[in-house]
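Read-outs: derived from the displayed coordinates by stated rules, not from any lab. Please read all numbers here as calculations on a predicted model, not as lab measurements. Cβ atoms are built from the backbone, for glycine too; each structure is taken alone.
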Structure P
Amino acid sequence: MVGDPRWITLPPVAKAQAIAQRVLTAPDGSRWLFGAHARWYRLDQADGRWHLSAPPPHPAIRSAARPGAPGTLGTPGAPGAPGALAPPVPSELIPTGPDFAYDRGSTQAFVGPDVPHEVTDGIRMLIKTHRGVPLEDFPLTGGFGEVFARDVAGTIAAVWGTIMWCAYAPAFDGNEALLSAFGEFLARPLPGDDWVRWLPMGSFDALITLYAERMRSGAEQAGLHLARVITETAAVLRADARFRPRADALIAMVGPLPTQPWLDHHALLSGAVRQAWLARCPPHLAAATLPELSPGDHFRHGLYDLVETLGYLAPRGMDPRTTAAALVAADVAGVCGTTEPYWAPGASGTADIVARLYPWIDDELRNALYVALSDPWHPLRGCWPRNGALPIAFLPPDRNTSAALLGAAYATGLAWCRLTGMSMPSNGFAVCRAVVQCLIHERDDPD
């Protein structure tokens, strides 16, 4: 329906009605709609809001869901009771059309399956090409001076910054050749250990600063050269699905600048370069920029990915949704340094994090997060890593699934840290460290 070219021409009221008529009621009374970003949303019975929420994976539950009567919700008087008026579908949940074409790439981290040789070779060629530029023309700005030595040019920082921003989950194998290419430029060792480098999500603003500082200083050719380096790097990265969605978005935002240098002139004067770049991102790639537009929505999409990655648990009789909430709880407890109930003395940091996450998840996940953190004897605590390893019942079935779980868990951890203002742990999150144990002997280490 949304893929039909006529969808874009419909008035908003007609679109809202078409989506509302396709709301589904599951056997347990929960209400679901398939909306914006080609993803599912669940009605929160507590607050009457639709929350982004991966659907139940069990085929029997999915096949038993039925469309509700238009304008009704189950039962009279309460969400899920026949005759109750359905809440309106918010405009942001109504598909625009292009958002359904978004390529989500891969949730895999860079442990297990390495970066393809053609990508690594392409990045090495870019480094070789751009390393010899005059330092006075390409100074390190945007915070890159904390990463690289003083004698490193901003062009190298542009390559690195592009890689880090485009990576879905920047947890890299300690022997990853892509990172080794930057070894001689680094001011200090990367965070992590011999097995994994736990890197923060790249800064979009740092890339903008590299470019904008040169443009504002009157060195327009240097600024445009940096834009070209960013675009060339993104073009190399898009061959790997773990980079592709954000790489495509970056190419769309920055790619036009070398041939249309006037595009950002007004934004440079008003200090609105960030907004100008984001405005150039086409609708079908907008989801790639969610971390910059809404940290809360970025967290919800990360949690959605985590639930989908845990789909292998459904045939084992476990619920991927509540398991995902329990794994988030394990990481929250690990970051706060306590496994005690979050309302216990000394656990106020945990309580603050939970309070900031609650508005972004539905009532079912909210309850799972609460009980996993508050009740040491609750069965959901059985999902938590033990002695640094995942419980046997939760082990992924193969390397690719392990890599996807690692990536989704790490991306979700970075997202909730960003949302709550917490600093990411330099040694990784508890769940991610446990998943790495499944991959240590299944890596694509260099020959």
Structure Q
Amino acid sequence: MSKTNGEKRIRVALLGCGVVGSAVARMLIESADDLRSRIGAPVELVGIAVRRLAKDRTDLPVPADLFTTDAAELVTRADIVVEVIGGIEPARSLLLSAMKHGASVVTANKALLAEDGPTLYAAADAAGVDLYFEAAVAGAIPILRPMRESLAGDDVRKVLGIVNGTTNFVLDKMDTTGAGFEETVAQAQALGYAEADPTADVEGFDAAAKAALLASLAFHTRVTGADVFREGISDVTAADIAAAKAMDCVVKLLAICERTTGADGIEGVSVRVHPAMIPRTHPLASVRDAYNAVFVEARAAGQLMFYGRGAGGDPTASAVLGDLVAIARHQVAGGRGPGESAYADLPILDVGQSLTRYHLSLDVEDRPGVLAQVAQAFADTDVSIETVRQHIRTNAGTGAKRANLVIVTHTATEAALAATVDALSETDCVAEVVSVMRVEGA
């Protein structure tokens, strides 16, 4: 902390001035008096690192001389560095430098934390500073601090969440309007919910990074983005949405983190991101538009749900400011917040050992014996069938009849289901395995 006229002040450096950075800067200036009262010392914004000084930022209540392109110098003269530039570099180098110079860090950078969180934790411990990142998962929703503080004495068994607003908007609109994937993505882009290149969202990369952070905190085990099994929503069709409706379900892109026992009897951590059908009675089924929600199951606390706006400038800035206030209070009163807790060091289970139910749609011949052949393929791979529905359709030109078989399984491993799909593909009566989707929450 610095002193001005004998008064201690918390010096804050801001890296990035995009949508989130601008909201953080505005809140720091406009809420200065309240922040001072809550912290016990005034907060001084000492600089904002940007890429281009020439950009018009007159809408921000920030003196022009606070903007700088020298981020490396800026982080050496702050008590708290707030990073909202994203990406791996230069963010990682800047944050390591900031901590080496004694600054605590607030970051919203889920990609960096998922890839190299242990390095940042180690640097924070070595420097005796705080590393907070509430804004890295689910925007304004307070989920990470409850996971590492409020539930620190409990045994978390499962975390199930909708953690990407873009994909939730797309799937929700496909469900409510019947529109196709590409049409709905275009609508999300027009409304500002999706980037011009939506790959990170629709292919599940963003959700996978967040799942890694949630699993690391929940299970006291280091989990990286590379440990997360990932499937996006680009292959979800209107037919999949209709099939879910027929089961009174909705399709959601879920982040699923479980502490479980694998098929080999070894307890470990399973982390996956993929689209799945969930019953409309499940709490996550009612999460609409671009909202996020995280459902937590703990041994003593039971079932908890955290819900709110998962993205956007103001919601994310709210999480950033919450972290900043917590760290600033530590600096005024002394002490630090919790660091990394990875003592459990559980193995990461291969996705093949994960257990769930499955919904399969098959294009088959309409003749006697087909159902028996299909059932045998399931029996041979030790996957039990729960329900079967058949729809007959007739080719208008030839009059030939074909059938669509819709099968829902009992719980099975991912590996067993994959073997079933391979067996079905080699069965002469099966023209195509049209779709396979997991069924969760039932």
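A value of -13000 for helix-only ellipticity at 222 nm (-39500 (n - 2.57) for each DSSP H run of 4 or more, over all residues; to 500), calculated from one of P, Q, originates in structure P.
To test your reading of the models, identify which of P, Q gives 1.12 for Cα Rg over 2.2 N^0.38 Å when calculated. Among P, Q, the structure yielding 1.12 for Cα Rg over 2.2 N^0.38 Å is Q.
When distance in nm of label points 7 Å out along Cα→Cβ at positions 352 and 368 is calculated for each of the structures P, Q, the largest result comes from Q. When distance in nm of label points 7 Å out along Cα→Cβ at positions 200 and 224 is computed across structures P, Q, the figure 3.3 traces back to P.
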